[in-house]
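Nothing in this text is a laboratory measurement; each read-out follows from the coordinates by a stated rule. Note that the coordinates shown come from a computational prediction; the quantities given were computed from them, not determined experimentally. Cβ atoms are built from the backbone, for glycine too; each structure is taken alone.
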Structure 1
Amino acid sequence: MPTSKPQIEPRAADQCERAVVAAAQRDPACFAALYEENFAHVYAYIIRRVRSRDDAEDLTAEVFHQALKNLPRYEWRGIPFSAWLIRIAANAVTDNARRAARETATADLDPPAEAGPDASEHSARLFRFVEALPNDQRRVIVMRFAEQKTIAETARALGRTEGSIKQLQFRALKNLRMRMEQNNG
């Protein structure tokens, strides 16, 4: 009869991990064991999605920071602790992508960096294009980019849902791009 390596019972492994999590909830210094055990898995998950080493390192650090901060609220539900970390990582990757998209959208509206007649002319043209937008679109663009309000703040101020604000912003930016392209070409 061939002998095989003894395997840890899944329940024993769960109990061990659960004990480490409970210890970390009582004493944050014990979180280091969870960090060491899960770092490579979380980093690998993130690097496959962001493709930038610097961003992956920053996001991985953010994931573990959030995990440590929220550890007292963590509840054991019989699934590996790493699943909770991956959920935090997925949210961090999504937030990072949204932030990058928002920065790209605002960069499209920014005037050129050099000061001078061309920059002033560009700003004046952009202002005229914004003023020509339909009222709802204009209000969203002004609140989001001039007043730098969040989607949620804009939605509350205008009495609309966040989804409708996102849609109005999308349409307004598309409308502005189209008008600027027509004007330049």
Structure 2
Amino acid sequence: MPRVTTPLCDRCGAPTAWPVRRCTECAGRRLAFATARAAVAYDPGVRALVAAWKERGLRQLAALAAELVDETIPRPDVDGLAFVPPDHERALTRGHHPAAAFARELSDRWGLEVVAALVRVRVTPRQAGLPLAARRRNVAGVFAPAGPVLRHVALADDVYTSGATASAAASALRRGGARRVDVITFARAVR
């Protein structure tokens, strides 16, 4: 699997030709998270692996994802680890929630507490295939804090594609009291 390696955008973690504070992908965007980092590039092979993990119930892949993240990304200096909450219907259909399983596996490696800090307040259509602006609209206001949130929290999810979901979830964490949110994903779309 192709690792995401330096140099990176300081903010969104996109691979770049040289280190930059904000890249063309995130410059000019209001992002609610401080940083985003991923272990591997979301290429066709990784895409197939993630599809098997999410849609075909290969639950043991959460441990593999956490292992690769642990090998690739330094443990952030945070108070706890949250995860992007599932769409209830999709979680029932799948029988599991990949982001929560990934967060639990990562918490074991990093010695962090997993906190269910977010809830999904409405059902949304799938993000796959939507253009960037539509992705942002699709997830705007979809998450809410589940109560008081830790001051500095890492937000775990399986894939960072456009950053829309990560930013919407981070925004809800900040409304709940987080001062800083760092996003950690297994894979990242590389443009």
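With distance in nm of label points 7 Å out along Cα→Cβ at positions 37 and 149 coming out at 2.0, pick the structure among 1, 2 it was computed from. Walk me through the numbers before you get to the answer.
Working: 1: 4.7; 2: 2.0.
Matching structure: 2.
Taking FRET efficiency 1/(1 + (r/R0)^6) of positions 29 and 101 (r between Cβ atoms, R0 = 35 Å, to 0.05) for each of 1, 2, which is largest?
On the way: 1: 0.35; 2: 0.75.
Top value of FRET efficiency 1/(1 + (r/R0)^6) of positions 29 and 101 (r between Cβ atoms, R0 = 35 Å, to 0.05), among 1, 2, belongs to structure 2.
One of 1, 2 was used to compute helix-only ellipticity at 222 nm (-39500 (n - 2.57) for each DSSP H run of 4 or more, over all residues; to 500), and the answer was -25000. Which one was it? So the calculation was done on 1.
A value of 0.92 was computed for Rg/Rh (Cα atoms, Kirkwood Rh); which of 1, 2 is the source structure? Spell out each step's value before the answer.
Details: 1: 1.19; 2: 0.92.
Among 1, 2, the structure yielding 0.92 for Rg/Rh (Cα atoms, Kirkwood Rh) is 2.
Quick check: 26 is what I get for relative contact order in percent (Cα under 8 Å, 6 or more apart), calculated from one of 1, 2. Which structure matches? Computing relative contact order in percent (Cα under 8 Å, 6 or more apart) on every structure in 1, 2 gives 26 only for 2.
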